[in-house]
Structure I
C-alpha cells in the first residue's frame, strides 16, 4: 500500500501528532526515522515501537529550525545508510497575539520552521519519494483557510503549506506517489503549550483521530491533494472558500478575539 512506506521520516516526532504518526506507521510495519530536538523523548519512543512492532526505529536529534537543516539531515541519513520513501513534515509551532507585539526572534523562528525548513526538506527528499512511489504528508492547519487575526503569521504560514503541497500533488499526479496536505483543527498536543489554550477555536480532536484521518486519505483511491480533519473544521473551511473575503475576515476576527 502506498500509505505504508518501507521507511518513513517523521519530523516533530517526540510528542503529539509526530509520535502518533510513528505509532500508526509502526503498526503497519514501516521502519521509522524520528527527528526532533529532544533526543531522550525520541529514544524512549523508538525503543518502545521497535520492541512492540518489530520495526527499525532510528533517532536523529536535530534542530530543524536551522537554515541548513535539510542538508544536515540528508548527511545523517547517508552516514547511517538509510533511504526513506516516506516523509511526514509535522514539525512546527504557532504564536498568539497581535503582530505588532510579537517577539521578532520568535516570529523569525516560526517562519523558518513552518515555511522555510518544510520547503527545503520537501525539496531534498521529494525525488526519493517519487522514485519509490512513496508518500509525502505536510501538516497544514484549519487556520490555512482564512486570515487569522491575532495569529496572522501562523495562519499565513499554514496557508503557504496548503498551497505549496496541493501544487506538488498536482505535479505528481501522473506518478504513483501520494502527496497530501493535512489540516487539523485544534488538537490535544504540546502546540498549545506554546501558542496558549486561547489559540484554540472550536472543539479539540485527538492526535489519534487526525492521524487515522490522514491514513484513510492516503489509502483512498481518489488521491485527494488535501484533507481537513474533523467535520466541523471541514465545514468551516468550505464556508471560508465560499463567503466573500471581507465576511470571512470579519467572522475570523470575532472568533479569534
Structure II
C-alpha cells in the first residue's frame, strides 16, 4: 500500500507539471514569437519483486517487476513556425524559416529570439523591445527618414543625402533547437543539446510582419483535460490505498 501511495504521488506530480506547461502555453497564446512548451514523461525505477528464499524469477515463470511511477523527463519546445501577422510597422520583422535573431545581453552572452519587434535606441542601434542590441550591430543615423529591409537582411535607409546601406541583420539556426534553454522575454540560450549557432543563409526576413505564437489552443485544451483526468485517477489510487491501509489497521486478533 505504501508503494501504491508513493507511485500515485509521482503520477500526481507528473500530471501537475503537464497542467503547469499547458497553463503557461495558454497564457502566451498571443505572445509574438512564442514557442509552445511540451512535457515528456518517463517511467521511474523498477524493482524485481520476490519473497525471501524464493527467487524473483522461477523456471518457466516470470514475476513482473513493480514500477514506481512516472517523472518529467524533458520539457521540449515546439519550434514549428507560427502564423505571420501583418502589422505594417517598418521595424517589425518576421523570420521565414528556422533562423533566429541574435542579441547581445548586458552580461556579454548571446541570446536568440524569434520575436522581431525592433526599435531604434538613443544611440541609433537596432534593438529588441527589451533594449538588447542585435548582433552583429546595425547602427542608424538618428536623422534617417525611412527604412527598408530586404529579405536577406540588408538594411537600407533614406536620409536627406539619399539612400545608403546601414548594415545587415544576420540570422542563426541550431542543429537541435529543442535543446535551447528558455531564458524568458522570448529569449533562448544555446546548450550542449542544441549545438552551436551557425549563420543561416536559407531563412529570410519579412518586413512589416510578426510571427504569432504557435500555441494550438484546441490541442492545449484537450491535453489539459487529459492531464486533469489522469490527475484525478492518481488521486483515486491514493484514496483507495489509504482505505485499504485503514482496513488493515482495523483488523482484530
Matching 19 (relative contact order in percent (Cα under 8 Å, 6 or more apart), computed) against labels I, II points to structure I
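So if we calculate distance in nm of label points 7 Å out along Cα→Cβ at positions 126 and 230 for every structure here (I, II), which label has the highest result?
Details: I: 2.9; II: 4.3.
Largest one: structure II.
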Across I, II, mean count of other Cβ atoms within 10 Å over residues 30-37 reaches its greatest value in structure I
Working back from -15000 (helix-only ellipticity at 222 nm (-39500 (n - 2.57) for each DSSP H run of 4 or more, over all residues; to 500), computed), options I, II, answer is structure I
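Quick one: Rg and Dmax of the Cα atoms in Å came out at 26.5, 102 when computed from one of I, II, so which one is it? Working shown, then result.
Values: I: 17.5, 53; II: 26.5, 102.
Considering all the candidates, the number was obtained from II.
No value in this document is a laboratory result; all are computed from the given coordinates. All values derive from a computational prediction rather than experimental measurement. Cβ atoms are built from the backbone, for glycine too; each structure is taken alone.
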